[in-house]
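Heads up, there are several structures right after this.
A short reminder: the numbers here are calculations on the coordinates, not readings from a lab. Since we're looking at a predicted model, the values are computed, not measured.
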Structure 1
Amino acid sequence: MKLQVTVRVVIAVLLALVVASILRTARALPALGALRPEVTLKDAWERSITLSRFRGMPVLVVYEDKGSSTQNQRLKDDLARLGQGDRYKQSVGLVAVADVSGYDYWPVRGFVKDAIQSESAKQHTTIYCDWDGHVRASLGLEKGMSNIVLFGKDGKVLFAASGTVSDQRREELVRLLRHEVEG
């Protein structure tokens, strides 16, 4: 009887550890210093690019879904001010990605593509579509949250955040981005 209870307790503890490990892994952002993975992105016009297109440039990935698009508005405003000059527009690969995985079915997909095309024109930037979650999985991003990742010129992660970025982290990101562009 005592052995059965001990075995059950050990099994329960091991199961809890496995579940906790899986949850930690699922929520993990890319580690600082990790290399930029090769990911193929498609925009709302079905044009493809890969992240290797930005080789030798810092790359800022902003990954959001409809519900998280306002989480980091202050950060996006700071970045818009920083990017007003041509220096940043030409020196930084901005990769805005919309998590549209919940809308990948007919006829909704067509409406979403139209909306993304319109928003891309309004924002004067290309917004890429993650229809199946492969971009989120490849980059190790968190579903349902605003995710910000800065890859340096060398292709390594310099900054990664999920959720609302604090003022201190916002300043850190801007500092890192300036250092990558201005030296």
Structure 2
Amino acid sequence: MTIHDELILALTQPNEKGDVPIYKMAGVNGVPFRIEESTFLSQGEQPDFTAPLPPQGITPDIVIRARTFPVERWVAIEVETDMDFDFGRSLQQVKKYKGKYGVIVVIPKEYERFVPLYKNEGFEVYLWRAIRIWECMQCGHPSYVEKPIRPKCSAKGCDSKEQRLKGIKNAEFVEA
């Protein structure tokens, strides 16, 4: 399990208030969504920049199809993690979705300084923050940290550095 998987789960499940974060972001309620939805672009729809499209098309993390009669609207949500955040690669990827979808980018709170660059390109941006739950592989003791670095075990008498991500809690998604 990765932090990316945990964030997708947190976005698609009801939070403590009973709200599903992706519905709040997209301004809809209870509509179908798809995870890792591959979409093919015809030759005329290909974005005009140097990076070639992968042969199978484009794959946003979450795609929402919102139908409000008589309009049908598609929203792509792309989630970026703090483990390997690369603004240039992220921007290049979401630009591929721009013509076909309304795009929402979800980035780590610690990279808030990149928000104006996304907004300058016309993207909605949300910031995320969560507490990671790490489990010691030696004694099973949980550790709770907000940073992406694996902690040493915090149990008394155990100094193991072997931790695995057990999940996240208190995930917050705030509009930038």
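Determine which structure produced the value -5000 for helix-only ellipticity at 222 nm (-39500 (n - 2.57) for each DSSP H run of 4 or more, over all residues; to 500), calculated from the coordinates; the candidates are 1, 2. Derived from the structure labelled 2. Source structure of the calculated read-out (Cα extents along the principal axes in Å, 63, 38, 30) within 1, 2: 2. Looking across 1, 2, the calculation of relative contact order in percent (Cα under 8 Å, 6 or more apart) that yields 33 traces back to 1.
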